[in-house]
Every structure is written in structure tokens, then in C-alpha cells.
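Trainee: What follows is a set of structures to go through.
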Structure 1
Amino acid sequence: MSWYTKAIEEKKPHRKTLWVHCKKCKSHIWGEEWEKNLNVCPNCNYHDTITSWQRIELLFDKGSFHELFENISPVDSLNFTDLKGSYKDKIQANKKKSGISESVITGHGKIKGFNVATAIMDFRFLGGSLGSGTGEKILQAANFAYDYGLPYIVFSASGGARMQEGVLSLMQMAKTCAGVARLNKKNIPFISVLLNPTTGGVTASYAMMGDLNISEPGAVIGFAGRRVIEQTIGEKLPDDFQTAEYLLEHGFIDSIVQRKDMRDYLANVLSYYNR
């Protein structure tokens with residue numbers, strides 16, 4: 001069946017997960033308790049991933065969020081194909097699986113009454129990779145923040161640059177950095193929230209450029225992978241290397257915030273900019 005033909009499917013009732021297996025402590029958590037606790041393990045505090053729309057619902061005042069630039073999606077400029085298939089097919093499969101058109105959702109809304117512009121990455125879409133569409137949406141949201149004088153908050157969750165787009169993907173690092181750096185001209189705050197994981201070209205660009213860099217507990221944050229670094233330097237790295245806690249201890253991020261406290265924390269920060 002063609003990727004461009006949408007079949008009419010019979011809607012099936014949503015089936016709730018009875019038990020959730022924590023990826024860290026291996027505990028089995030009652031599904032309703034897991035959802036009530038915002039996908040955070042009540043036993044070990046492991047912060048599992050949530051979708052971009054779940055995060056919007058968690059953080060923004062009800063009915064205040066308005067999506068921007070939703071028409072921007074990936075383009076296969078290089079006609080890339082590997083052993084697993086074409087990039088075009090991967091794009092369509094990920095759109096269908098995630099229900100979103102790129103690895104980031106951009107828009108504006110209110111957090112406890114404070115107006116902000118935002119970009120929220122979603123790891124479900126090609127591992128949250130930074131493609132040309134991703135970079136363009138993040139840049140356009142930065143421009144929106146610049147034009148309307150709004151604080152800009154970016155939530156990063158990414159495996160790095162999108163290899164299927166080659167140098168076009170790498171150029172997004174410079175483009176997004178230029179977009180957020182421009183906010184300094186108007187003293188507009190840029191808040192970067194690093195989620196699990198934030199790695200590769202995203203860490204090496206806009207994700208670490210925040211006036212305030214914060215993270216959720218236990219998030220993996222780094223550039224090259226642990227194994228690559230150990231093989232390169234010939235040494236064993238600390239067990240907590242590339243975790244949010246390690247980065248906080250060494251001064252790379254400013255704070256670690258529990259998911260349940262993130263809305264209040266951001267509102268408190270925004271209150272300082274609105275005095």
C-alpha cells in the first residue's frame with residue numbers, strides 16, 4: 001500500500017496497561033499509579049519518557065497552548081536509502097507511529113499566567129534527531145520569541161544529528177545557535193531543559209546555550225557515547241558519568257528538577273524576568 005494513501009481503520013478501544021516494568025529498578029508498578037506519578041517510578045525515582053503533548057498538558061495552562069509551524073516536516077533532499085529502506089519511508093512510518101510531523105513541537109502558551117514561546121522535542125520521532133525540519137522549527141520559534149519579546153524554553157530529548165540528511169543536518173547546529181543567541185539583543189531569556197537523553201549535536205549546540213540549563217533527574221546528557229570515550233582515552237569512566245547529577249556537580253547545568261515540580265519551578269524563574 002502506498003505511504004500516501006490513508007486507509008480507513010476501525011477504531012479500537014484504548015487498552016490501559018495494567019503493569020509497567022521500571023527500566024531502572026525493574027519493579028512492577030500498577031499502571032494507574034505509574035500514570036498518576038507522571039511516568040516516574042515511585043520506588044527509584046526513574047523518570048521515564050513522556051510524549052511532547054503529554055509534557056504540554058503537564059506544563060501549560062489549560063487551553064493556552066497554540067502550536068506554531070506545524071506544516072514544517074522532513075524533506076529527503078539526498079534521496080537517502082540504507083539497508084533498512086528509504087528515508088522517505090522512515091519519515092512516513094514515524095509520522096504514523098507518533099502522530100506528529102517532526103521531532104519537535106513548537107508553539108506558545110502560558111505557564112501559570114506567564115507567556116512563553118517553546119520547542120518540545122519528542123524522542124519517538126526518529127530518536128528525536130536533529131534534522132533540517134527540526135532546526136527550522138526551533139529557529140522559527142526563536143524568531144517568534146524575538147518578535148514578541150517572549151521567554152523561550154526548549155525541551156531537548158535527542159540522539160543527535162540526523163544521519164540521513166548528512167551535512168544539512170549538521171548545519172542545523174549553527175542555525176539554531178544563531179537563533180537563540182539573537183535573543184540576547186533584546187535581553188530575552190532562553191531556558192534550556194535537558195531531558196533523557198540529550199546527546200550528540202543537540203548537546204553540542206543550542207541545548208547547552210541556555211541562560212539557565214536545567215534537567216530532570218537521571219537524564220543522560222553528553223556528546224559522544226560512553227563506550228566510544230572509554231575506548232578513545234583507554235580509561236574506565238565513573239558510573240554516573242554523563243548523568244544530570246554528574247553534570248550538576250561539575251558545573252555544566254544549573255539545577256535538577258523533579259518532573260512534578262517543573263511547572264512551579266519554571267513559573268518561579270519566569271517571575272524574576274517579569275519584575
Structure 2
Amino acid sequence: MTETMPRADAIVAAAARLRRAAENRQPCYPVRDLLGSSDIALAYDVQQRLTQERLAAGAHIVGRKIGLTSPAVQAQIGVDQPDFGVLFDDMAVLPGTPVPTERLLQPKAEAEVTFILGADLADGPLDEGQVRSAVGYAVAALEIVDSRVRDWDIRITDTVADNASSGLFVLGSQQVGLDVFEPADVTMTLHKDGDLVSTGDGRACLGDPLMALAWLARTAREFGAPLRAGDVVLSGALGPMVAVEPGSTVVAEVSVLGRVSATFTQEQ
């Protein structure tokens with residue numbers, strides 16, 4: 001945040017910059033000149049302002065995403081801690097449906113374990129045991145991350161303000177309960193146009209995707225918006241994210257969770 005700009009003005013200015021970038025499909029300068037590089041609470045205020053604008057326009061929240069859980073992705077971005085963003089209903093791409101490239105600016109794909117909650121995570125210790133029992137089932141997923149910030153020149157406040165660099169997501173169809181697999185033990189391969197471009201495993205996600213979910217449950221409650229039954233939770237990348245282009249096809253295999261794929265439309 002600049003020394004002369006009040007916090008409220010910084011929130012409005014940063015939100016406006018990111019909103020214009022999304023609307024015009026023209027990536028913008030980072031917002032850390034307005035927010036500073038370390039004031040995460042201020043960045044979440046920007047995210048919340050943009051979320052309220054989306055809700056007022058008719059969007060519905062269907063879950064959350066956890067970002068920056070993989071050391072490999074943290075190294076790519078230059079940050080050292082996770083963050084979270086909001087998933088809206090219009091961000092879901094049905095399996096077999098082309099990913100609308102025209103809605104994206106600078107997309108990258110990453111494979112994840114995704115949890116569908118069967119119970120609220122609002123009260124209690126929100127420890128690993130409670131979190132585990134709240135999971136209805138898990139699926140493989142492709143998250144199409146995106147950044148409104150030009151050239152992905154982001155630090156933690158830039159990505160938090162920008163809804164944790166959210167874009168779109170595709171869920172796999174194979175639903176697996178935690179009684180038959182351990183999320184930390186999954187392995188992942190990601191192919192792009194037939195070439196192996198990323199590999200990883202469950203321990204790349206904060207040591208265990210369930211630990212990532214527990215972190216999110218506690219953090220979301222602190223922000224006054226706890227996780228609820230039915231929420232979709234993208235738990236974080238299992239390996240490095242990969243840039244995708246119009247016409248690309250990416251296919252992820254997440255061991256017991258199976259395959260999930262996405263083909264990106266050619267731009268007109």
C-alpha cells in the first residue's frame with residue numbers, strides 16, 4: 001500500500017484494476033503497488049470486494065480452492081505460503097465439454113485431488129480427524145489457473161487479491177471415499193498433447209491434501225465463511241503447473257482417482 005493511500009481507497013483501486021483486466025481480457029500491472037507485498041489481510045479484502053460484486057451479479061459460490069500448496073508451484077511463483085480463493089458456479093466445466101479459451105487470459109493447468117464435503121467444517125477443532133470425517137468423497141480434477149496480472153508477475157498479495165489466480169476447473173467422474181485410499185499416497189501424471197509435462201504426488205500438497213483441507217477449514221472460519229456440506233474444495237497442485245494454449249489437450253491421471261481431461265477451444 002502506498003504511504004499516502006488509505007486502506008479503503010487501496011481496496012477499491014486494486015479491485016477496479018483486476019476487474020478491468022478480466023472484463024477487457026487485457027492483463028494488468030500487479031496490484032502490490034497499491035497493497036504492498038506482505039499485507040495479506042488487505043489482499044483478502046480486495047478478494048472479498050470482487051466476490052461480493054460477482055454475487056451481486058448473480059453468481060453462486062460452490063466451494064473454494066487452495067493455492068500455492070506445492071513447493072514446486074511456490075517456487076514457480078516466488079511465494080512461501082498457501083492461499084485460498086472462491087469457486088463460483090460458472091467456473092465449472094463439465095467433463096467432455098471444451099474449455100472456453102475466450103474466458104481466459106494466461107491459463108495454466110494443474111492436477112489436484114478434490115474433496116466434496118459431506119458435512120460442515122464450521123465448529124470444533126478442525127483437525128485432521130474431523131476434516132477426514134467431513135469428506136464425502138474425492139475426485140481427480142484439473143484446475144485451470146489464470147492470472148489477471150501481466151506475465152504472472154505476482155507475489156502473495158497479487159494472487160490473493162486476484163481470487164488466488166482462479167480460472168476454471170474440471171472434475172473427474174470417479175468418486176472415491178477415504179475408506180479406500182489415502183490422499184497423501186496418490187501419484188499424478190499430466191500429459192499435454194501427448195507429452196508428459198508434469199508429475200507429482202499427494203505429499204507435494206502441504207504434505208497431504210487432507211492437511212491442506214484442514215488449513216483451509218481453519219482459515220475460512222477465521223474469515224467468517226466456514227466450509228459447508230456440498231462444497232467443492234480443490235486441495236492444491238500435485239506438481240508443477242503447465243501453460244496451455246488454444247487447441248491444447250491436457251490429461252491427468254491421479255492413481256486411484258482415475259483420469260480427467262480438458263481440451264481448450266481454438267480462439268476465433
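Trainee: So if we calculate distance in nm of label points 7 Å out along Cα→Cβ at positions 56 and 104 for every structure here (1, 2), which label has the highest result?
Mentor: Numbers: 1: 1.5; 2: 3.0.
When distance in nm of label points 7 Å out along Cα→Cβ at positions 56 and 104 is calculated for 1, 2, structure 2 comes out on top.
Trainee: Another question, if that's okay. Thinking of 1, 2, which structure, once Cα extents along the principal axes in Å, for residues 96-183 alone is computed, gives back 42, 33, 19? Please list the in-between numbers first.
Mentor: On the way: 1: 38, 28, 16; 2: 42, 33, 19.
Only structure 2 yields this read-out.
Trainee: Moving on to the next point. Of the structures labelled 1, 2, which one yields 13.4 when mean count of other Cβ atoms within 10 Å over residues 24-31 is computed from its coordinates? Display every interim value, and only then the final one.
Mentor: Working: 1: 13.4; 2: 17.6.
It traces back to 1.
Trainee: Same structure, new question: With mean count of other Cβ atoms within 10 Å over residues 64-71 as the yardstick, tell me which of 1, 2 scores highest.
Mentor: Working: 1: 14.5; 2: 24.1.
Largest value of mean count of other Cβ atoms within 10 Å over residues 64-71: 2.
Trainee: Computing P(r) over Cα pairs in 5 Å bins from 0, in percent gives 1, 5, 12, 15, 18, 17, 14, 10, 5, 2, 0, 0 for which of 1, 2?
Mentor: This figure was derived from 1.
Trainee: Still on this structure, please answer the following. To which of 1, 2 does the computed value 27 (relative contact order in percent (Cα under 8 Å, 6 or more apart)) belong?
Mentor: Values: 1: 14; 2: 27.
Computing relative contact order in percent (Cα under 8 Å, 6 or more apart) on every structure in 1, 2 gives 27 only for 2.
Quick note: the coordinates plus some simple rules give every number you see, no bench work behind them. This structure is a prediction, so every number in the text was calculated from the model and none was measured. Cβ atoms are built from the backbone, for glycine too; each structure is taken alone.
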